[in-house]
Structure I
Amino acid sequence: MKKYNKYITPLLLAFAVVSCTDSVEGINENPNKLQAEDAQAKNIFQSVLLANQYFQTTNNVRNTMLWLGQATGIDRQYIPLNDWNANTSADSDSAWGLLYVNFLTQDRITQQKAIEENNSKVLGAMQIVEAHSIGTATSLWGDIPYSEFITNDPFNKPKFDKQSDIYAKLQTLLDDAIANLAKPGLIPANLDYHYQGNTAKWTQLAYSLKARYYLHVKNYTAAKANALKGFNTAANDFNALFQGATSQQNFNPFYEFLEYERQGYMNGAGYAVTLLNSTSAITRTNSKTDEAARLAFIYTGTELNVNGLDFGTETGKFGSDSNLPLVTYGEMLLIIAEADARLSFSAGLASYNTYRTLLNTGYSIGNVTNGVASLGYQGLTFKYSNYVAADFAAGGMENVSGTLTDQNALLREIYEERYIYFLGNYEAFTDFRRTNNIAGVKINSLFAGTPQRLVYSQDEINANGANVPTPLPKITDKTEVHQ
């Protein structure tokens, strides 16, 4: 692992969210001796949440959007980044550091403090967030350091665990977290900006992650069983929060990149915006589906929609104050729909219509205007009526060519919806690899192969080269569970 001081990163972040009223105490103590063991679990709790959400929304998310036709690099170094083969080990350094140094180190310290304080609820919440970050990481990189990762050893050189073993460990970790949330303790409501200390919502998040990871390894029965215990309302969605009340503050990272760091480097041109456009040859629009509001919420012409507080306009998907969905109720309904569709066309259709009913409330497509269910972002229309069996039969609106079985046509529709729903989220990239592109996403045919993973961090290769898999996997090499 990259060498680091186990105290500095977590304590700096923790101090950023803790009051300074005691700033004169201990004035004669050694100022260079920062001790994590002197901090309470609650004082590091919020910084762990922040570290996780920034790991989930790093620059690599934008890279996967380029590869999947959800956006396009149009200037300077972002032009070659359209080609997944141009991705280098250095491109993973930032996310790798966020994961192991900023996030996992302080998460583990917080867990240890929670154990010492007999606060099982904080322990459970921290275990869930660990599962979230590690699950994302193993999905992206495949085999990664996990079981031998040690926070208090700057010379730690952990082995790389098999991807399938990590998924199994995460299921056990989430089971432990669920059990701990039912034990004594208290999650500090004022520091828990996701759920304000509500353990029932944290428990739903744990089951939701279990469902996601069972889906990743294609255990559809277990995925559905856990999705049914996961989020049961959109109000409980687990989002990365960037809702600043003041312009020029608390930026959504997409907005920060697109407007401040690299303005003009990337736009929204590609397969996704064409799919949503009602005038295109491949449009999703039909007599039962109106994507006008969702198109405007995500894109402005062929630009990603960065409207919001900073511009004094209605907030688009990538505005300065836009939240980014991480794990959601909509995802659970889509997991159930897929699991059902793989066993029974009729059951899958019924479950998918349940999801479309949710979309028809304005979910995922901007604010509903003046309480009118048919008017979404910027007052534009939307419609997601129920499909019937004939729509997926040969010649039906979702199987015009007649080349698919009704069941496969339904699965393709579910995955096409997931492709749009997860725009800006790593799950779109996971779906593309896990299903061998059932959605039929059109990626750039000029580039060799298909993207299958992120390449390992150069920092990790330099510091832990003896344990890094050899030969180094290429970006077009499938990970273990996607073989």
Structure II
Amino acid sequence: MASCADVLDRREERRDEQVALLGSGVVVSVTVVSPGADKDDAVARSVCAAAVEAVRGLVGRRGWRLAAERSASGVTGPEWLAAVDASGMEVKAALVALEESEPLGRLWDLDVVVGPVAGQPVVLSRRDLGLEPRRCLVCDLDAAGCARSRRHSPLLVDAARAGLAAGASREAAEAAGGLAVDALLMEARLTPKPGLVDAVSSGSHSDMDLVLLERSAEALLPWFVACWQTGWAWSGADAATLRSRLVDIGLAAEAEMLAATGGVNTHKGALFALGLLLAAWGGEAAGQASEGLVERARTRAARLASGWLEDWRRRPDASHGASALRELGLTGARGEASGGFETAATVGLPAYRSRLAETGDADDAARWALMALMAANDDTNLVARGGAEGLAYVRGWARGVVEGRPGPDALVADLADAEAAFVARRLSPGGSADLLAVTWLLDRVDAVGLAAGLGAG
């Protein structure tokens, strides 16, 4: 692991090495983007080797003479320095074009050093060519500015770097993460929903409203993107390794969510479910096959989640979910995930699609899917608020509505009429609401498989 002192010391050594090589021509300096303390990992070495190969190829194609070269490696990461007998500005322009044309180019730092002036090497910049600065790996702002201000969590930068190094495009990752946010916004805005926050009511949640839920969902976007990138980058890793990385991302995402909401737990359950599904989707998308993507993602998610469920069974915590496990044998969100989101896939999704085909109304189809989920789901959120009796009450009411098969207007009326009874009992079917978001995302994964799930960087 590299310390700040290591990085500063290496910077001084590199400067001296550059000055020594300048006698043979302009100096090309190859380093790689390596956030965090581990700058000499397998990704950095692989990316650097690809950069050196690309630069060598460029030098050969241009007919330039490679006068001298040297490599370095250590805790500060792999490097390559070369003296090239050519014009500094010409070399810089060619290297910028190389960075922008190669899939891994965003992870390369290909500097051109000229001079020295007053004994100091001079590094040519993109601005010397009249070009905009390089873009950040996480956002579209100036990469150097984001680095100086520490705008992004190292976890986000590392996920973006690992995904890109493994061949995932940022555009595909952002599309997938955006769908997860859309799923949360769809669920939040769907109205009416008894006991749940919607456009006209806070339901049984005195500390929440729709604006808060929308703000929470938007705050989770970069973390959903990171889940997908991590799933892709570590698709071949063992489940325990990937789980560990996802736990780190999940805890950081939860902290950002709480910061955005003033400490209100708006989407903890949905973050777990959607983040896991995105990681599984990314892992399957890395295989470059769209056929059966939903089923394969569900299987991968189940394999990942089963470890968490077994650990939790052995060492239950003090949560409401643990109480439901001890008293009623319900496994809650972990059980649903370890089953590959079976309730969402076999209850919510068919209900959503059949109703959409029948009425052509996406909001009506979502309400109908929510009713089907509430009728079938062992929602531990209801158990936490109303015990086994609360769960039985909601499931019984929802089954009655489902059996009656009301039309769109009648369904809205049934949901609105149930609000007072739910609020009086403080009941909130939050687990089913999370599964509605999963249902919606599963439908979109199936619809956009190649478009938003695949693609090389």
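Each reported figure results from applying straightforward, stated rules to the coordinates on display, with no laboratory input. Just so it is clear, the structure is predicted and the values come from calculations on it, not from any experiment.
Numbers at a glance
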read-out: Which of I, II yields -0.48, -0.62, -0.77, -0.94 [log10 I(q)/I(0) by the Debye sum over Cα atoms at q = 0.08, 0.09, 0.10, 0.11 Å⁻¹, calculated]; value: I
read-out: Identity of the structure behind 14 (criterion: relative contact order in percent (Cα under 8 Å, 6 or more apart), calculated), options I, II; value: II
read-out: helix-only ellipticity at 222 nm (-39500 (n - 2.57) for each DSSP H run of 4 or more, over all residues; to 500) derived as -12500 - corresponding label from I, II; value: I
